[in-house]
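What follows is a set of structures for review.
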Structure I
Amino acid sequence: MIAFIYFGEMLVASSLAIVLLALSPFRMSSDVALLVAGVLTWTLAEYVVHRFVLHSLVTTQHGFHHANPDAAVLNIFWQIWVCFGLIYLVAGGAFLAGGLFAYSWYLFVHHCAHHGPDRLPLLLLKHHRSHHQFATRNYGVSTTLWDHVFGTMLRQ
């Protein structure tokens, strides 16, 4: 059931990203730039929300995840999909496609970190496990980039 939810959402997000890119009215070079910007924006938003929202403002549900990291996370966060809709209206399809691909990668990484660690690059697995051990470090899930930028990387 857990894998079905994660991979179902990954399939929807990736499929929508492909459709948005196919329908984009821009030249390929513009689409690539917007796609990369969307990926970077998603990873930064993931870091900011994880660090400042989940670890400071609304800690209860996320605390349950830290207390029992291998328990099923069965929530589909509808708030993310509302934000994706707003991003489409403001920034367009190619930018959103980057965010959707990055979101799919995030879902894959987070699921594998807890339910299939052999499928994950060792760097990301160690990064995520260290976050569960030392919750004041390693806020990035899908990348270590922003932890390096903001000095929250725990040296292994």
Structure II
Amino acid sequence: MRADQVLLLSGPNLQLLGQRQPEVYGRVTLDEHVTLARDTAARFGLQVEHHQSDHEGRLVELVHAARTGAVAVIVNPGALTHYGWSLHDALATFEGPVIELHLSNPEAREDWRRTSVIAPVATGTIAGLGGLGYRLAVEAVASLLGRS
């Protein structure tokens, strides 16, 4: 396991950030959010490996690989938040910190968005703070790892 590797996962449709519903998700692109996460991680001697996929199985495989290759996982599961049980099960096997991340606040949106199947296996959740959430998620990981 790499002592400095943080896995950042982005779920379905997040490659459309900056274009899709900017009134909800903002105009910042996924690449810009990832750059912020990487820049923040560098301050703590951490490195961010990012993957985006519209396929739940791919995200599950990445979590499985992270069990021996990363010290933490930050996941913005997108719509998988509400029904991604296989992602839930994979994250439950990860022994390091798991931070669930959302740009918007699911609690302030439609009823169906208020249930997270990821939250029960996450160390913590950051939601509703827009792009600031990416910096805060990395800072939380650093703190949980004793690097702050």
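Computed from the coordinates by the stated procedures, all read-outs in this text should not be read as laboratory data. Values in this document were obtained by computation on a predicted structure and should not be read as measured data. Cβ atoms are built from the backbone, for glycine too; each structure is taken alone.
Among the shown structures I, II, from which was the value 3.8 of distance in nm of label points 7 Å out along Cα→Cβ at positions 43 and 115 calculated? Going through each structure in turn, the value belongs to II.
For helix-only ellipticity at 222 nm (-39500 (n - 2.57) for each DSSP H run of 4 or more, over all residues; to 500), the calculated result is -22500, so let me know which of I, II that is. So the calculation was done on I. Each of the structures I, II was assessed by mean count of other Cβ atoms within 10 Å over residues 83-90; the largest value belongs to II. If Kirkwood radius over Cα pairs in Å comes out at 16.2 when worked out from the coordinates, which of I, II was used? For Kirkwood radius over Cα pairs in Å, the value 16.2 is produced by structure I. Match the computed value 34 of relative contact order in percent (Cα under 8 Å, 6 or more apart) to one of the structures I, II, and report its label. Traced to structure I.
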